[in-house]
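So, here's a batch of structures to check.
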Structure I
Amino acid sequence: MAESHEAVTGPGPVEYIQHHLHNLSIGEGFWTFHLDTFFFAAILAVLLGWVAKKVGDNLDPDNPKGLQNFLEIILEFVEQQVKDAFTGYNPLIGPLAFTLFMWIFLMNAMDLVPVDLMPWLASLIGIPYLKIVPTANLDTPLALAGSVFALIIFFNIKVKGGFGFVKMFLFHPFASNNIIAKILLIPVNIVMTTVEELAKPTSMGLRLFGNMFAGELIFILIALLPWWIQWMPGGLWAIFHVLIISLQAFIFMLLTIVYLSLAHQTLDDGH
């Protein structure tokens with residue numbers, strides 16, 4: 001959320017933007033490790049787990065109220081998405097979808113914290129840079145998407161078998177009953193199927209990152225406005241951004257369900 005940038009402003013708007021887009025990191029190049037991204041993602045994961053355990057330990061099935069009632073509404077919503085989009089049965093899909101939705105939503109929601117607040121507090125204890133939105137860092141969305149991709153590969157092999165998984169690359173998406181044509185199409189099928197499979201995690205990660213990075217950047221630009229006028233665009237963007245952070249968590253969850261459903265299909269079902 002926008003807030004006056006006077007507390008942490010540098011020599012000018014460019015320096016101010018660069019400061020707010022700079023992670024607290026160690027290492028260089030490929031080995032760069034973003035400490036702030038890992039810290040806030042881990043804290044939110046622990047918070048989610050703690051709340052889930054607290055609610056689970058105090059379940060009141062006859063009279064749900066408060067936080068239990070709220071989480072049950074979300075859980076029923078997620079369960080409905082699984083029923084609609086996932087063919088077959090796998091007890092992992094529901095909990096996985098719920099966890100992804102809640103965790104991504106919480107990470108996205110950090111974008112609603114005033115952009116200057118946490119960097120200013122960090123500067124008081126000698127921390128020069130701090131980004132608090134994990135999903136606005138490309139590492140987090142791609143790591144989440146990569147984890148989903150690993151599950152896609154795992155269930156593809158588990159359901160189709162090792163030979164069936166290889167056949168998916170050899171004879172999909174272009175199939176032919178002619179032996180010669182089938183052989184000639186193998187190189188094309190390998191390329192097309194490889195691109196198709198790699199596009200799944202790539203598009204999931206980039207979509208989430210792009211939307212959250214853009215939202216963070218807009219809040220930073222709003223914070224550059226004079227304090228006496230920034231409350232209106234900042235407030236309107238914050239309200240609209242609530243929809244964005246919810247929608248992005250939902251899209252990532254839904255794509256996970258759909259892709260894992262496809263992985264559970266046998267060759268006879270469409271591969």
Structure II
Amino acid sequence: MRFLTPLLFAVIAFCAVACKDNKASAEVDPEELLDRPVETVDIKEGTGEAMAEGYRCSITYSGKLAGGEIPFETNGTKDAEGKPTKAPYMVVIGSLRSIPGLEKGLIGMKKGGERTIKIPWQMGYGKAGSPDGNIPAKADLEFTVTLLDFAKPGEDSKFDFEEIRAGSGRAVKDGDTVSVHYRASYPNGMIFDDSRKRGEKGTPYTFRVGAYDAIQGVDYGVRGMKVGGIRKLWIPPMLVFGESGYSVIQGGQIIYVDVELLHIK
């Protein structure tokens with residue numbers, strides 16, 4: 001017989017679900033059902049919009065075991081000159097790409113704010129601990145987080161800019177070939193590319209506008225500039241290299257690019 005009758009199919013499906021549910025119930029650790037909330041304490045109040053579901057947050061953090069003193073991980077390290085050595089960590093609230101307690105703890109934060117987030121193990125690494133073994137099973141965690149910047153839901157493909165200095169002459173338009181000096185950094189101030197530090201005297205970058213010889217955020221951001229002008233571009237990840245990143249640019253990051261327009265052809 002090629003097809004099951006609807007009634008027989010329903011009986012089999014019901015039995016399969018029931019058996020699965022019974023097995024799952026038998027494996028549940030009672031402690032996992034405890035309703036232990038994420039606790040937050042604001043150290044410094046930020047300004048502007050409060051973070052909510054779907055916001056992409058650029059943060060620095062230090063994480064330790066609850067009651068411990070030595071962090072098991074931090075991305076706020078700096079070198080001898082006080083310059084950041086690691087890129088910010090990107091968290092999209094509600095995506096479950098990070099531990100659930102951290103995502104939930106960011107809700108309500110504002111740009112520039114600093115917060116302590118206490119996470120019960122049920123919303124951390126669970127009863128297994130972390131895959132690398134640094135965090136044991138059923139370990140409560142405590143994070144200190146600073147919110148550097150954010151992108152709103154649905155605005156991963158919108159850029160913004162600040163006009164630092166107006167240039168002179170005609171404005172850049174689609175199809176022009178331009179030469180620029182630029183410096184690219186993450187919201188924590190870590191510079192990952194600087195055209196002025198290429199070679200002995202620096203090497204300007206030349207590209208044709210509209211041909212996507214540059215990342216989209218820069219291609220869009222130079223339009224309307226005049227020679228001698230300087231802009232600070234705010235570029236979300238979808239106008240960089242998306243979630244995957246490329247070369248020196250980490251995936252999923254918001255970046256800032258300071259651009260000085262040198263020539264138009």
Structure III
Amino acid sequence: METLKLVTVAIVLLVASFSVSAQLTGREIVDKAYNLPTGDDQTSVLTMTLINKSGQTRVRKIQQFTKDLGDTEKSIMFFLSPADVKNTSFMNWSYDSDKADDQWIYLPALKKVKRISSDSKSDYFMGSDFTYDDLGDRKLDADVHKLLREETVDGVECYVVESVSKDEDYMYSKTVTWIRKSNFVGLKKEFYDEDEELLKTLSIKKLEEIDGIWVITRSEMENVQKNHKTTMELSSIKINTGVPASKFTERMMMRGM
């Protein structure tokens with residue numbers, strides 16, 4: 001019996017040792033989250049609702065397209081309403097390299113496409129709580145990722161990962177992300193300002209699987225310092241419909257859909 005006990009203990013220790021060694025690192029978890037399949041292209045209608053501290057709302061309708069071209073992922077948005085932003089468009093090109101995203105905005109009143117400079121990436125997009133940087137593709141190795149813990153949120157098992165920018169001048173001192181263990185889709189993300197105070201929280205409110213692709217169909221960004229919120233809701237989602245590469249040009253931004 002004593003021998004059996006020792007063998008049992010040895011097996012338990014071996015299994016525990018294997019479990020620890022097999023645990024994913026913070027970087028590996030974020031890498032999996034960044035590289036979830038999105039399909040060759042997507043189209044959808046985005047309803048963006050801005051909510052101020054008094055509860056007053058402004059609603060904007062946007063038609064958007066994305067396309068994966070292998071080494072580059074391109075997206076473009078066309079504002080449909082209300083009248084004061086109609087025909088405004090925004091385009092983002094993200095690269096499968098260390099190259100920074102390229103971004104452009106077209107303002108019909110100026111009749112000119114403007115490139116978003118690196119100094120403007122911290123500006124808020126069209127009065128929302130998302131910066132231009134938030135709308136781009138954060139590079140995996142731009143941050144140092146650390147697995148803080150594992151915890152359950154609303155019955156969902158998550159990894160909690162802290163990401164600290166290698167650039168000391170970056171707009172966020174750190175972010176903390178809750179990532180589902182089951183499919184590596186983010187559940188929540190906290191953004192901290194330069195003084196390491198909580199600035200805003202992104203919450204994923206609804207997640208749907210469409211044609212085998214996980215799509216975030218409703219999310220909310222809350223700026224806790226300004227007491228302002230932006231909700232994003234997707235509808236009319238279509239995947240792999242053959243969106244042409246010619247859709248993603250400055251000419252198309254000015255011309256519209």
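Any read-out appearing in this document is the output of simple, stated calculations on the displayed coordinates, not a laboratory observation. Nothing here was measured: the structure is a model prediction, and the numbers come from that model. Cβ atoms are built from the backbone, for glycine too; each structure is taken alone.
Couple of notes before you dig in:
- For Kirkwood radius over Cα pairs in Å, for residues 46-165 alone computed as 15.4, the structure of I, II, III it came from: II
- Ranked by distance in nm of label points 7 Å out along Cα→Cβ at positions 118 and 222, structures I, II, III are led by II, which has the greatest value.
- When FRET efficiency 1/(1 + (r/R0)^6) of positions 126 and 190 (r between Cβ atoms, R0 = 35 Å, to 0.05) is calculated for each of structures I, II, III, structure III gives the greatest result.
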